[in-house]
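Below you'll find a set of structures to go through.
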Structure P
Amino acid sequence: MIFDYTSKWPLYFSGHVFESIFGRLDQLLAEQPTCGEYPLDDHDVYFKVLSYETRSAEWITESHRKYVDIQIVTEGSEGIQLYEKENLDVLTAYNDDNDCEFYKLPRTTVVNNKVILRPGHMGIFFPQDVHMTQIAPAETQTIKKIVIKVNEKYFS
C-alpha cells in the first residue's frame, strides 16, 4: 500500500501508461464527471467514479488479484483500514468477473494500518492489501471518489 499526495505520482510510476493514466485523471477532475466507468483507450485500465455515504460501522473487506486500485477522494474524506490477509477468513471466494475476494473480520482482528483519504491524496492498494473502505473518519458524509483500476501487469 502506498499513501501520498496525488501530485507525487512520478515518484512511484514511470512510463507512457502512467503518464496517460494521470493525464486522464487530470481531465476527469476538471470535468467533474458523473458516476460511472471510464475506460482508458488502448490500455487495461479504467476509472470508476463513485459517490456514496461513508459508514460508522464495519463494511466490506476485500482484496483484488488482477487490478491495482489507485483511490482518490475528490469530495469529503474517507477512512480506509488495512488488514493482514493471513489473519482473516474468506467470506466470499475470489470471483474473476469482479476481481474481488471478500473477508469476514473476526472479533479480535487488529487493524494493520488506517489512512484517511482527502482531496489531493491517493491510496494505492496492491493484491496483497486487504482493505475496508467507506469508513467515516468522524461523522458520516457523502463523498465522491475516483478509483483507477490498473491491471497488475503494469507493476511486474
Structure Q
Amino acid sequence: MNTIPSVTVPIVKEGQSINMNLFDSLKNKKVIIFGVPGAFTPTCSEKHLPGFIKLSEAIKAKGIDDIYCLSVNDSFVMKSWLLSYTDGNKIKGIADGNGEVSKLLNVNRDKSANFMGLRCARFAMIIDNNNIINTYIEDSGKLEISSAENILEKL
C-alpha cells in the first residue's frame, strides 16, 4: 500500500484518546509514523520512542507537522506509555489494538515465539498528504534505519 488506509483507530494526543479516521487525520499534513512492536518493551521504551521525543523539534523544523508512534496495543496502554515520559506529548500515539493498520500497511509480524502474538515490525515512514514517500522497515531485533536520527537525516 502506498497510501495511508482509511480506518478508524484510537489516536492518543496529550493524554487523551479519540477514535478517528487515520486517513482524515493526516490529510494535508507531512508526518512521520514510526512503529514499535510493543509499548513498554525494552528497545521501544529505552531507545526508539525517546529518540523521537529528543529530536522532535529538529524533525519538525524540517517541515514535519506531527510525529506518530504506532503500536499494536490498546489505547489505555498507549496513553499510559506516552504519559510515562516527561515530553511524551511531543508524540501522538496510534493505538492499533486490532493490528488493522499494521496489516493494511504490510508491516504486521507474528511475534508468537516471544509470546506477543501479532504485532507490527519496527519501522518508520515519511508521509505527505497520506502518500507514503519512504518506508524504513527494520530487520528483527534491529534499531537502525527507523531511528529518529536516521529519519532526521533523510528529511
Structure R
Amino acid sequence: MDRYVRVGQIAGAFGLKGQVKIQPLTDFADTRFKRGAKFRMGEDWVEIETVSVHKGRPLVKLKGIDTIDAAEALQWRYLETTEQPKLGKGEYLVSDLLGLEVKTVEGELLGKIERVLPNPAHEILVVGEIMVPLVDHFVKSVDMANRTVTVNLIYGMRPGEL
C-alpha cells in the first residue's frame, strides 16, 4: 500500500488563467514543486504544467485547470505524493518521528512522540506534557533502528517544575 505525504495545500487562485498559490507543507518546496511533478489531490491526479514563485510561495499552473473558476474550486485541497525526498544526515521526516520512544540521557523513559509542532526557528517534539525543541542542545540522538530519541532536559521543561 502506498504511503501518501501531504506536501502542499492550495491557498487560492491567482490571475485569470487557472494558476494557484501553494502553501508548502514541506521543507523541500524547491524540489517538490517543479514542472512535470504529479500529485494526488483527493482521488484525482494532477500535473504541474508551469511553476514560478510569488511572495515566497510556489505559484503553479496545473494541467487542465485553465480558468479562475476552476482554480478557485481547488482552494484548500491538499497535494500528496509517495515520493520521498533525499534526506541528509540528521534529517528526518516528521512522520518518521511520530511514535518514537523518548528517554533522557539518564535513561528515564518519558513516553512517545505524539506530535511535531512546526516553528519558524525549529520543530518542537511533543511528548505528553513535555515539549522538546528539536535542536542539538536538547535532542542528543535519534536512533531510527531502535525507534528511540535521547534528550537532555533542563529545569523547567517538565510539568510543575516552575
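What follows is calculated from the coordinates using simple rules that are stated; it is not laboratory data. Note that the structure is predicted; figures quoted are calculated from it, not measured. Cβ atoms are built from the backbone, for glycine too; each structure is taken alone.
Relative contact order in percent (Cα under 8 Å, 6 or more apart) computed as 18: which structure among P, Q, R? Checking each candidate, the match is R.
For helix-only ellipticity at 222 nm (-39500 (n - 2.57) for each DSSP H run of 4 or more, over all residues; to 500), the calculated result is -1500, so let me know which of P, Q, R that is. Working through the options, I get structure R.
With log10 I(q)/I(0) by the Debye sum over Cα atoms at q = 0.12, 0.13, 0.21 Å⁻¹ derived from the coordinates and found to be -0.65, -0.72, -1.25, which of P, Q, R does the value describe? Derived from R, not from the others.
Among the shown structures P, Q, R, from which was the value 22.1 of mean count of other Cβ atoms within 10 Å over residues 91-98 calculated?
Working through the options, I get structure Q.
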